[in-house]
Structure P
Amino acid sequence: MFSEIVAAIFSMFFIEPLQAEIAERVAAAKAPPEIVRASQDCLAAEAPRLLDRATNNMGWAVSNAVSVSLGWSDPLDLLDRSAPGCAALVITMKQKGEDSTV
């Protein structure tokens with residue numbers, strides 16, 4: 001029961017905003033269709049893993065939720081690059097971010 005509450009809270013305050021931010025960044029970067037698909041594959045694979053980790057390690061969940069919310073860390077850094085689509089997504093989004101700061 002308690003783990004379900006933690007999962008719901010983590011999902012509401014972290015997973016859903018992460019999905020929204022990645023979708024926004026992909027759209028803003030005018031990413032090619034393969035990157036859009038990669039982002040969907042990545043999030044489909046990573047959301048359950050992140051939720052599982054959050055329910056089993058509340059310190060990790062709180063510290064990362066706060067760190068990402070305050071802009072101290074990039075939510076892309078929490079994605080496992082070996083998961084389907086994640087490597088391409090992270091590389092493309094980080095390159096687009098570097099291009100926009102130049």
Structure Q
Amino acid sequence: MAYQRFFAGITRTQLETFKFGFCLLTPIAVMYYVGLNPERKFNLPGYWPDPETLNQVPKEPHEIQAEVARIRRMRMEKRKRLEAKARELGIDLDDEDSAKELK
């Protein structure tokens with residue numbers, strides 16, 4: 001019961017000072033630990049994908065136009081596929097009343 005004697009002698013001011021110091025220094029200590037040589041501590045081979053396999057953002061105007069055309073083509077294919085599925089299920093897409101009911 002040594003801890004009871006220790007805590008019995010602490011005043012409220014001392015406790016608040018400790019809490020303030022702990023809350024202030026804990027994030028600093030964590031950032032200090034993480035910031036020291038993170039390559040060695042957090043190096044996980046194979047965790048990050050290779051840059052060659054990632055999507056490349058188009059930068060040239062012709063690349064941007066080609067990407068926009070590809071996205072539009074994919075959306076049209078998806079729309080046609082969904083419309084065909086809706087026709088199979090008997091949903092009439094041209095009927096405005098059914099469209100209002102879905103909303």
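Okay, here's what the table says:
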| read-out | value |
| --- | --- |
| With distance in nm of label points 7 Å out along Cα→Cβ at positions 49 and 73 derived as 1.5, matching label from P, Q | P |
| Identity of the structure behind 87 (criterion: volume of the Cα convex hull per residue in Å³, calculated), options P, Q | P |
| Which of P, Q leads on distance in nm of label points 7 Å out along Cα→Cβ at positions 57 and 81, largest value | Q |
| Ranking P, Q by FRET efficiency 1/(1 + (r/R0)^6) of positions 25 and 89 (r between Cβ atoms, R0 = 41 Å, to 0.05), the structure that comes out highest | P |
| Which entry (P, Q) yields the derived value 10.2 for mean count of other Cβ atoms within 10 Å over residues 17-24 | Q |
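Every number in this text was worked out from the coordinates using simple rules, so none of it is lab data. The structure displayed is predicted, hence computed values, not measured ones. Cβ atoms are built from the backbone, for glycine too; each structure is taken alone.
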